[in-house]
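Trainee: The data blocks that follow each hold one structure.
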Structure I
C-alpha cells in the first residue's frame with residue numbers, strides 16, 4: 001500500500017459520504033430489495049441495504065461512482081451490517097461471505113476505472129466493517145446486567161468471515177467503523193489478524209473509527225476518547241478517528257484532542273449535523289465543508305469525509321475546501337526506556 005501512504009503524506013484524503021442516504025433516494029420497494037433471486041424469501045428484506053450488492057449491484061456501483069466523481073479518494077464497501085450476527089435479522093446469515101465479496105468487487109471496479117483515468121490520483125476501497133447489532137460489553141437486559149447477547153467467539157467468527165469476503169473481493173484496506181463498544185472492535189481486530197496469519201496473505205492496513213454518542217465525550221460503553229485510543233493502538237492502525245452520532249460542530253473538540261494524542265493518521269467523517277424531528281439531516285454541503293475546512297486549517301486531520309445525511313454534494317464541497325491545506329503531520333512519539 002505504498003500508493004496509499006504516499007498519498008497520505010502529500011494531501012488530506014477524502015472519504016465518501018453516506019451510503020444509506022443515497023440508497024433512500026432510490027425509494028426502493030420490498031420487491032426491489034428481493035430481486036428475482038429472493039422473490040420467495042420467507043421474511044421481509046427491505047432495509048437490508050447490504051443485500052443490494054446482490055440484487056441491485058448497478059445502484060450500488062452508481063453511488064460509488066457519484067462519490068468518486070465528487071472527489072473521494074477512498075470509497076467504502078456497502079457492507080456495514082454484512083456479517084452473520086446482523087444478517088440474522090433477515091435470516092440471511094449464509095449470505096455473509098458472498099455479500100462482502102460482491103460488495104468489494106463492485107467498489108473495486110469503480111475505483112479502478114477512476115484510477116485509470118487519473119493515475120496520479122489513485123482511488124482506494126475500504127472494506128466497511130460495522131459495529132454489529134449486538135454488543136459484547138453491554139447487557140440487552142436491564143434486569144440482568146451480567147447477561148450478554150453475544151459471545152466473543154461468535155463475534156470473531158462473524159468478523160473473520162466478513163474479512164475473508166472483503167479481502168477476496170479486492171478491498172485495499174479494512175475500516176472498522178462506528179465503534180460504540182471497544183470490545184466488539186477488538187473482536188474485529190483479532191479476526192483480521194487471525195485471518196492474515198491463517199492465509200499467509202499480506203496484511204491490509206486497518207482504519208479504526210469510533211463514535212462519541214453524546215456531550216459526555218464517551219463511547220456508549222463508557223470510555224473516554226483517550227481510553228478508546230489507548231485500548232486499540234495495539235492493532236497498529238493506519239488511522240484512528242471518529243464518525244457518526246455527532247455533527248461536525250459538536251465533534252470538533254474531540255477531533256482536536258485525538259489529533260494531539262494519536263501517533264497514527266487521524267480521520268473524521270461527521271454526520272450532516274444532528275437529525276431533525278423527522279430524523280432527517282438539514283446541514284447543507286457548504287456548512288459541513290466549512291467545519292472540516294477549519295479542522296484542516298488547524299492541522300487536525302489526515303482523512304475527512306461524511307457520515308449520515310451526507311451526499312456527493314457534501315463530499316464535493318469538502319474536497320474543494322480541504323485541498324488547499326497540508327495534511328496533519330505525524331507526531332514524534334517518545335518511547336520510555338526501561
Structure II
C-alpha cells in the first residue's frame with residue numbers, strides 16, 4: 001500500500017468583487033491531480049513558477065484546505081479525521097520550506113526551534129529533549145555547541161539544515177520538500193541533496209520533492225510528475241522521462257535545460273511561444289494547447305490522463 005495517495009485534488013481560490021464580496025470567478029490553482037507515493041520513494045514535482053506545485057504540498061498537509069479531492073495517509077483519509085487525529089497524523093507528515101530564514105523564528109535559539117515539536121507531541125524530560133536535539137543536529141551536520149545560537153548567525157545552507165533537523169524531530173514517514181534547495185548556492189545544493197538522500201536511506205523516508213530545477217530533480221527522484229497550470233501533464237520513472245518524454249510540454253522543459261549527460265539529451269527540441277495563460281481564464285481543453293507547437297483542433301477538448309506504459313502516465317491526445 002502506498003504511504004500517501006492523492007486522488008483528484010483540487011484547490012480553487014474565489015475571486016470576489018463588490019461591496020458584498022460576490023464571487024465572480026475562481027483561480028484554479030490545482031485542478032484535479034492524482035498520484036501516489038511509496039514508502040522510501042522520492043517523487044519529484046516540477047513545473048514553471050505559478051503552476052500550483054507549492055499549493056499541492058500545502059493542500060496535502062491541509063495547511064490550505066483543499067476544495068475537493070482525497071488525500072490518504074496509510075489508507076486513512078485526512079479529510080475525515082477530527083482535529084486531534086489530524087494533529088497526530090501531522091507528526092508523520094512534515095515539511096521543509098523554501099526559505100530557510102523566514103521559516104525559522106528569529107527570536108528562538110536553534111535548540112528551541114528543533115525542540116519545539118518534541119515538546120508539543122512527546123513527554124520527555126529537559127535532559128532527554130536536549131539529547132534528542134543534539135543527536136538531530138549531529139545527524140544533519142551541525143555542531144551541538146551551536147544550539148544556543150539564533151538563526152541569523154548561520155549561513156543559508158546551515159539554516160536549511162536546521163529546518164531539516166526540525167522536520168526529522170518526530171521521526172516522520174513523509175517529508176514535503178517545497179523548493180528546499182532553490183534558495184541555496186549550487187555547491188550547497190549538492191550538500192543538502194546528498195544529506196536528504198542519506199537520511200532517506202537511513203530512515204526509510206518518503207519525499208515529495210517540489211522544484212523547478214530539472215537537473216536537481218533528476219538526481220534525487222525515482223519518479224517525476226510534470227505540472228502545468230494546475231494539472232499533471234506527465235508522470236513517469238525519472239530516467240525514462242528524461243530519455244523518452246511524451247508530452248510536448250515535458251519535451252519543451254527538457255529542451256530549455258542544458259544537460260551535460262548525453263543520455264539525457266532530448267531527441268527533438270521544442271520552442272514555446274507566448275506566455276503562460278492566466279489561471280483566472282485557463283484555456284478550454286488541454287491547458288497547454290495555445291503554446292504547443294504540435295497542437296491540433298482536437299486539443300481544444302480536455303485529454304484523458306491515462307497510463308500509456310507501465311508507470312508512465314500522460315495527458316495528451318497526440319500520444320498513442
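Trainee: Match the computed value 15.4, 50 of Rg and Dmax of the Cα atoms in Å, for residues 189-284 alone to one of the structures I, II, and report its label.
Mentor: It was calculated from structure I.
Trainee: For which of I, II does FRET efficiency 1/(1 + (r/R0)^6) of positions 253 and 277 (r between Cβ atoms, R0 = 25 Å, to 0.05), calculated from the coordinates, equal 0.45?
Mentor: Computing FRET efficiency 1/(1 + (r/R0)^6) of positions 253 and 277 (r between Cβ atoms, R0 = 25 Å, to 0.05) on every structure in I, II gives 0.45 only for I.
Trainee: Further question on the same structure: Given a computed value of 3.3 for distance in nm of label points 7 Å out along Cα→Cβ at positions 53 and 301, which structure among I, II does it belong to?
Mentor: The read-out comes from structure II.
Trainee: While we're on this one: Looking at distance in nm of label points 7 Å out along Cα→Cβ at positions 101 and 117, point out which structure of I, II has the largest value.
Mentor: I
Trainee: Then there's this: If distance in nm of label points 7 Å out along Cα→Cβ at positions 5 and 85 comes out at 3.1 when worked out from the coordinates, which of I, II was used?
Mentor: I
Trainee: Please compute distance in nm of label points 7 Å out along Cα→Cβ at positions 29 and 61 for structures I, II and give me the label with the greatest value.
Mentor: Biggest value here belongs to I.
Trainee: Quick check on the output: -8500 is helix-only ellipticity at 222 nm (-39500 (n - 2.57) for each DSSP H run of 4 or more, over all residues; to 500), derived from one of I, II. Which one produced it?
Mentor: Answer for the origin of the read-out: II.
Trainee: Determine which structure produced the value 23.1 for mean count of other Cβ atoms within 10 Å over residues 69-76, calculated from the coordinates; the candidates are I, II.
Mentor: Only one of I, II returns 23.1 for mean count of other Cβ atoms within 10 Å over residues 69-76, namely I.
A short reminder: the numbers here are calculations on the coordinates, not readings from a lab. A quick note: this is a predicted structure, and the numbers were derived from the prediction, not measured. Cβ atoms are built from the backbone, for glycine too; each structure is taken alone.
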